[in-house]
Structure 1
Amino acid sequence: MRIMHMSAECYPVAKIGGLADVVGALPKYQNSIGAVSSVIMPFYNNAFTQKHTFVSVYDSQINLGNTQIDFSVLKLSESVLDFDIHFIHINELLYKEYVYSDNDTDRFLAFQIAALDWILTLKDKPDYIHCHDHHTGLIPFMAQESFKYESLNKIPVITTIHNAQYQGWMSYENLYKLPRFNIERVGLLMWDGLINPLAAAIKCAWRVTTVSPSYMEELKFNANGLEHLLSAESSKAIGILNGIDSEVWNPDKDEYIIKNYNKTSVDAGKKANKKWLCDQFNLDDSKPLFAFIGRLVGEKGAELLPHALDYALRSKDLSVIVLGSGSKDTERQLLDLIPKHPGLYNAYIGYDEKLSHIIYAGADFLLMPSRVEPCGLNQMYSLRYGTVPVVRKIGGLKDTVVDIGDQGFGICHNDVSVNDIVMAISRAKDFYNLKAFKVNRKHIMSIDHSWKVSAKAYINLYNSIH
């Protein structure tokens, strides 16, 4: 079984969010159970591509409307990852220091056309094409409807929705840029008067998946305008919970953290990582340490954090560290809290992979007050590192965290509000002072959220397609 994943992100090549972690792990675990799984992604000008060398395996041109564009398909010169990965190199469009910008219509359209053009030339074509999010959302349509890709229309195409809030909208004027198709089929591209790549993918893909069962159900009521479409296509849609790469996220072997540990040595290990964090960020390591790691955007409930943390810190019986970036206003408010709560609070604006690992290892609690959380990986990382997640019951958080009041292991709240966040923090502090807290810490490290289960679920899904 040959599976080809198409994505704008893939860890460790280019990472903006959880999409990269999924695409960087799922192929690896699919290969471990007998599949031949690979990735195609854009070739960016970033730290990874500057560090490694590449060879061209194919050179050609595409037509993007009336414009002819040169492209190459590159492959790593050395074996670096646990799966094959190919890169679409288009110097003037894709080879940028960034992954996303304010106008990516031509960039990702060219990427998708070039990728399909290359697949046409392959002797061993994939048995399945697996597309991820709207950046590859036109592939199901083009493979099915474009005249030049007629030989590919028997290959099942699967689309995974990682976040339905972003749909890749583009104006009707861009229609001429797509490879020719029967114009009577144009309705497959359209939604609410615009070309909508995610809507087109939902209509044309052989199967549609989301990254958790609860998120699939939630999308029928809250999908940024696609609710009726997803309900109509529900017979081919399924939610499969994401996993995590339990080799990368392993406190016993993690090279990023200060002191490695396992379930037996968790108390000493977390204590050492917590002390390092508190020393670096001027925090009191005798108090329960709460952390937030993520994008400072509305989806994450981040704009509520400054007010909620300011209120919670008045009790002076906890410490807090924030790692993230996003809304400039939220960033400013979070930084303004530092002098207000000396020795109890600090924030790192930006992203640092090493620091994120140490925070998972050193924190006692992880805050995730999300408005939208299709799956969530952070809560799974925190469980793996013995850090108790404090989450809103939504999407994948609802599927992976059970409240201690329901014989579970985490702290859950129902609403996205300052009051709910503060109350959840208060409950967590009470839990921290109980003997059951340390017992729970060992238990949550035993919960298996690895990709092994999810990879098998995807293989079963592919096999179900006839």
Structure 2
Amino acid sequence: MLTLNKFYIDGAWVDPASDATMPIMNPATATQIGTVSMGNSEDVDRAVAAAKRAFETFSMTPKAERLALLENLRVATIARLDDLAAAMTSEMGAPATMSLESQAHSGLGHLDDFIAALKSMEDEETLPNGDIISREPIGVCGLITPWNWPINQIALKVVPALATGATCVLKPSEHTPISAQIYAEIVEAAGYPAGVFNLVQGDGISVGSAMSRHPDIAMMSFTGSTRAGTAVSKDAADGVKRVTLELGGKSPNLVFADADLGKRIAESVEGCFYNTGQSCNAPTRLLVERSCYDEVLELAKAAGEAQKVGDPAQQGDHIGPVFDKIQYDRVQAMIKIGIDEGARVLVGGLGKPEGLEAGWFVKPTIFCDVDHDMRISREEIFGPVLVITPFDTEDDAITMANDTDYGLAAYIQSGDEARVSRVVRRLRAGTIQINGRGPDYGSPFGGYKQSGNGREGGVFGLDDYLETKVRPPFTA
């Protein structure tokens, strides 16, 4: 049984202020695998004080020194990739192959592109009017990350803070504390000065809110649900903090009859089910041109029935469980709602897959003949559930795609380049994927509307951690 009973504050592993703990669960077996200490506002105060002290000197470090530290971080990250992957498999159910190749390696991919972005960024810029712009680290950053892509989101927040000369306090999801502790050990091994990076485990109510309200935190960066992101914004408002949010999604996937349907539908179903459907940008709404609707249903049914579900500890291309009982119950409730609303179950349905009754496994489920106004078409389910809806015209497809509270991602399948260009221009979403290809590491990630504000990744991700200062050229 693993015991995580230390926080990383001011360059040392220290005892928490309280004795509150929480079990760490394995979602594949529904059994406890460890215990994590839960922090409180006193722990936050200590961590912020350390980060504030460290900022006085770390903010003055030259870019070359920060780049050298990032290279150290790269070496330390590579050395722990297997450990990160094993942690995420055990604590959130990511299958072993995906956990290493996608979940763990995302920390390295983002790091490499932040290094490239920092190298390309000029410290000063002369405006056309002759004035000089300089960019400086914003201050102490409060970082709150989710359980569904633990290291991906930690890297997208911690690395730009370190790269720009800011300092930070990280509160990872209380459901994925093991991978977060390993990442703190990676930062420690890279040789960062005491107080530059701090880790406080805990929940949103006790630790997250204390960070959002803290007067010495200059910026909050949050990834999670729209509901929780709203709470962060409200808590941060009195201090006029900068707040960046990456929130929920209900991403449309527009399929036109001129697409390579045999390839694109299989990819689309796999993309929805990837990470057991627990990705905020998953293509969960398949909007299909009516002239090819019946063919798409046949292809989707075949792809859905071929989707394997299994033990995440095993290598392979299967999907694992959802991450806990609460999420399992939510997904089951939404499947039941879809059935009650009159949508037709094409694949899957209620209950667990045969032979996987112990953990929180869900049958990969596809609904067809879904009306756009049904709850399963409008609400984020966050499980392996795909809904299919027909459309008649390009305008109908765009209207339906944009008729959502969210705007994180959108997907297009079409063989007509002119059509794709037209549709991309009209879609209200931060990321567009076209014919199975999406943006790579280093490109900005974020959304419109209730999917959040700000962008993460590459140069755009560095910008959120920087303040802009203007001055005239020197004259005697």
Structure 3
Amino acid sequence: MTIITRARLAAAALLLACGAASATQPATMRLDYLHSGNALSESYAIERVVLEPLPWPGDLDRAIDDTNRGVNKVEVVDIKSGKLLYTRGFSTIFGEWRTTEEAAKLTRGFGESVRFPKPEGPVRVRILKRDERNEFSIVWSVDVDPNALDVVRKQPPAPAKPIAIRVNGPSPQKVDLLIMGDGYTKAELPKFEQNARRLADYLFSVSPFKERAKDFNVWAIAVPTEESGISRPSTNTHHASALNTRYDIFGSERYVLTTDNRALRDIAQHAPYEFIEILVNNDTYGGGGIYGQFSTAAASNDWANYLFVHEFGHHFAGLADEYYTSPVAYQSTGERPEPWEPNATALRDPANLKWKKHVKPGTALPTSWPKAEYEAHSRDYQKRRAELRKQNRPESEMSQLFKEDLAWTNALFSKVPNAKVVGAFEGANYEATGYYRPQQQCVMFDRSEAFCTVCAEAIGQTIDLYSRK
């Protein structure tokens, strides 16, 4: 297929998704702001208000978020009438950073954005934060007038053209997933497209995405870089890239994010999107995911399929990590508040377990599993993993270790009574004790290929929020 033909097809697909709805859909408004602070305090400051080039991609009939997820929530309120126009839950990089050791020593600022349908008149945009009782309260409020003189209404030309990976209908009726590339040179753009198609295909082979594939549109966009790959500071590897994505976030060698929100949004705005997954052109194991922001995955790693799906689970459905033996940047406080995430619990009231409808009568809570045996194996495995990274061994050796670990875990769990049971299994949310997960295995626990029952349900609820049946 020629480049011209491919470009025409992409333009036609974009017209199908956005053009037909442009007459009825409002513009997309974006509020960019600075979120700063430390472990003890935080503050907000407006940066700019932008009208994005494309119409609002979402369903106006599903403007109110009923999933109750995220550390934060945005509310858009009509000033004149007081009517609540739009809400969405989300989490932030700042929220993760302030749990690190560094946040106790200094103050940092992170760029953030909230997007919403352009209102007809002035609105009050409120940022809310969840407390330890899981109740939201307002932490920042700013008035936004869509007709103000300082609203940015004209954007530079798109630095790259979006590619239509899957188009199943108009954007307001579908979930719009944008796959972005970082660290791909101009010569490697065909590789990026191949990676995007391959990983999208894999996502829709995993339940419940498999059954709901027609509810999604998938787009791809990548701005080429001069050098191949992204920065990995721990190995003295530094590359300039369009999204400024890098490894070693918060000192974790496998944690991949971008903290350049403005660069991300200025490129993403040229394609319809509600969710973003960034593919980095590296073979070193790594990824990351922030609920309602974006997720990342190393596209050339042997475990790219797992990384793509696992990290997208964080970003898309607000799923918690269920593992607890891997080192993380997060600093434990010793407290065990009830998590907001749908797949983790402190189990303070077993009779009202948040996923109790999936638990068969007579199932013990907590639910037994070979925890001691698993932890003994995991301690040895983590030592070997750390040593491989310390010696900067070839990535193939790390991949082989992962295969051996998963095979051992599968063998252990396959022969125990509660292998497929939904219950409350201690060990989750980075903590060995005090937090519980729904099933022994899940994509969010280890490198398994399937989501547990509870995670699958949470994913379905998010799809329902964005896709019109």
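Overview of results
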| read-out | value |
| --- | --- |
| Structure from which -10000 was derived, helix-only ellipticity at 222 nm (-39500 (n - 2.57) for each DSSP H run of 4 or more, over all residues; to 500), options 1, 2, 3 | 1 |
| Structures 1, 2, 3, by distance in nm of label points 7 Å out along Cα→Cβ at positions 144 and 232: label with the highest value | 3 |
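Where a number appears in this text, it was derived from the coordinates with a stated rule and is not lab data. Treat the numbers as computed from the prediction; the structure is a model and nothing was measured. Cβ atoms are built from the backbone, for glycine too; each structure is taken alone.
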